[in-house]
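> Got some structures for you, see below.
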Structure 1
Amino acid sequence: MPLLRHIAVEGPIGVGKTSLTRRLADYFGWETLLEGADENPFLPDYYRDPARHALATQLHFLCQRTQQLQALAQRDLFSPGLVADFMFEKDRIFAEISLNTEEFRLYEEIFARFAPRVPTPDVVIYLVAPIRVLKARIARRGIACEQQILPEYLGSLQAAYDRLFRDYQAAPVLLVETDRVDLLHDTRHFNALIRALETGVTGRQLLEPGEEGLFPSTSPPDPARLAV
């Protein structure tokens, strides 16, 4: 098994990051590191009036996540492994689609100062799903401020994530289409994920359903299908 100490689970709102993070941590007997979006006092106002509250929302998240990940860097080799439902780069994704040009320039300056101080995960699990599936999951979990999220925003968010991971080199990335692969309720699918992690993910791979089960593939997901 490759040496894994830090797994990050990523993807757009409603894709199932936190649920999978908790299940993986329980399986490995590791700790969780959760982004704590509900601790951001600006987030409800951002969903009501994005233009006015975007900068404050993103700077709060940037400081919060830097603090969380800096603490992770101070852990020793005898500490348990850790599964996080975010990675540092995610904050820049949200800033890119939320801030105007001048605000984003300021954000980039602060981001560049913080980035060298945070650790990189050993592997990233990138979860994706069609927009209609994300909307249905957001509605089902019933967080009040999230009900105002528009499909267009989710589409922009998923496109920004894909741009990040298309060229991402800092860690291996395992993509999972969560409307085809059920990592939370299908034991076979979850075990296939564990096998992929234990065997070792290289480059950018897709956990692909097939006649003989699930196996890593180098084929990318279909962007047109995910946009629906």
Structure 2
Amino acid sequence: MESVEELPDGKVAANLVSNKRIVGDALLYAVGRKGNVDRLNLAAAGIEADDRGRIKVDAEYRTKQPHIFAVGDVIGFPSLASVSMEQGRIAAATAFGLHVESDPAGYPYGIYTIPQISFIGKTEEQLTEEDVPYEVGVAYYREIARGQISGHTDGRLKLPFHRQTLELLGVHIFGEDATELLHIGQAVFLLKGKITYFINTVFNYPTLAECYKAAAFNGLNRLG
């Protein structure tokens, strides 16, 4: 982007460095989050923030001053309310000398768009980079009675799993209620369960939870 200008007819134009010009009814300028630390006088506490207002912390959320902790958006990724609350719990317990167990690899992610997006565990790209032998099972909302009844037929659920051990390696969902639906797979994933769990489990009918069974059958069938 080189410049933005408002046009006489009320529209907006974005002029790009490549000499292209894009005209539209509106322009959304998204820059992400920035820590609101300007008035905290961090220097007085011996703490610095980067150019986006983020404070560096260790695994227990201590800043460079061991008696001062920072959690939430101000420390950067993932900037999720659920994770920020967990970070606060860990920091508070640590400050009082209490031991807590929490594994960031088991944190679920939820994006409240339409449709919703939610996931946990490894992506196919990560599994490929790590040379993990995996397969995936996929179910589509349009295949499930509840999806047809509710009219939400554009969603899908994907389950990557280990080809030899059948251990569930992640859950990836987009569609209606994805952030709620994820928690079923989250429990199996955190307990290092196998994809066969979903085959041997009876789900209420009609529910979107049946996507887990359909995806499990799909994945196992791919193994031949």
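Just so it is clear, none of the values below were taken in a lab; they were calculated from the coordinates. In this text, all values refer to a predicted model and were calculated from it rather than measured experimentally. Cβ atoms are built from the backbone, for glycine too; each structure is taken alone.
> Among the shown structures 1, 2, from which was the value 0.35 of FRET efficiency 1/(1 + (r/R0)^6) of positions 114 and 186 (r between Cβ atoms, R0 = 35 Å, to 0.05) calculated?
Details: 1: 0.35; 2: 0.95.
Comparing all candidates, it corresponds to 1.
> Still on this structure: Given a value of 13 for relative contact order in percent (Cα under 8 Å, 6 or more apart), calculated from one of 1, 2, which structure does it belong to? Don't skip to the answer; put the middle values down first.
On the way: 1: 26; 2: 13.
It must be structure 2, since only it matches.
> Oh, and also: Which of the displayed structures (1, 2) returns the greatest value of mean count of other Cβ atoms within 10 Å over residues 82-89 on calculation? Mind dumping the intermediate values first?
Working: 1: 23.4; 2: 15.8.
For this comparison of mean count of other Cβ atoms within 10 Å over residues 82-89, the top structure is 1.
> Given a value of 12.2 for mean count of other Cβ atoms within 10 Å over residues 10-17, calculated from one of 1, 2, which structure does it belong to?
2
> Using log10 I(q)/I(0) by the Debye sum over Cα atoms at q = 0.07, 0.09 Å⁻¹ as the calculated read-out, with -0.36, -0.57 as its value, let me know the right label among 1, 2. Intermediate values should be presented prior to the final figure.
Details: 1: -0.21, -0.36; 2: -0.36, -0.57.
Computed on structure 2.
> Then there's this: Out of 1, 2, which structure matches 12.6 when Kirkwood radius over Cα pairs in Å, for residues 34-105 alone is calculated?
Values: 1: 13.4; 2: 12.6.
Structure of origin is 2.
> Computing helix-only ellipticity at 222 nm (-39500 (n - 2.57) for each DSSP H run of 4 or more, over all residues; to 500) gives -7500 for which of 1, 2?
That value comes from structure 2.
> Let me ask something else about it. Out of 1, 2, choose the structure whose coordinates give FRET efficiency 1/(1 + (r/R0)^6) of positions 26 and 202 (r between Cβ atoms, R0 = 25 Å, to 0.05) equal to 0.45 when calculated.
On the way: 1: 0.45; 2: 0.00.
This figure was derived from 1.
> When FRET efficiency 1/(1 + (r/R0)^6) of positions 146 and 170 (r between Cβ atoms, R0 = 30 Å, to 0.05) is calculated, the result is 0.85; to which of the structures 1, 2 does this value belong? Don't jump to the answer; show the numbers that get you there.
Values: 1: 0.55; 2: 0.85.
Label of the source structure: 2.
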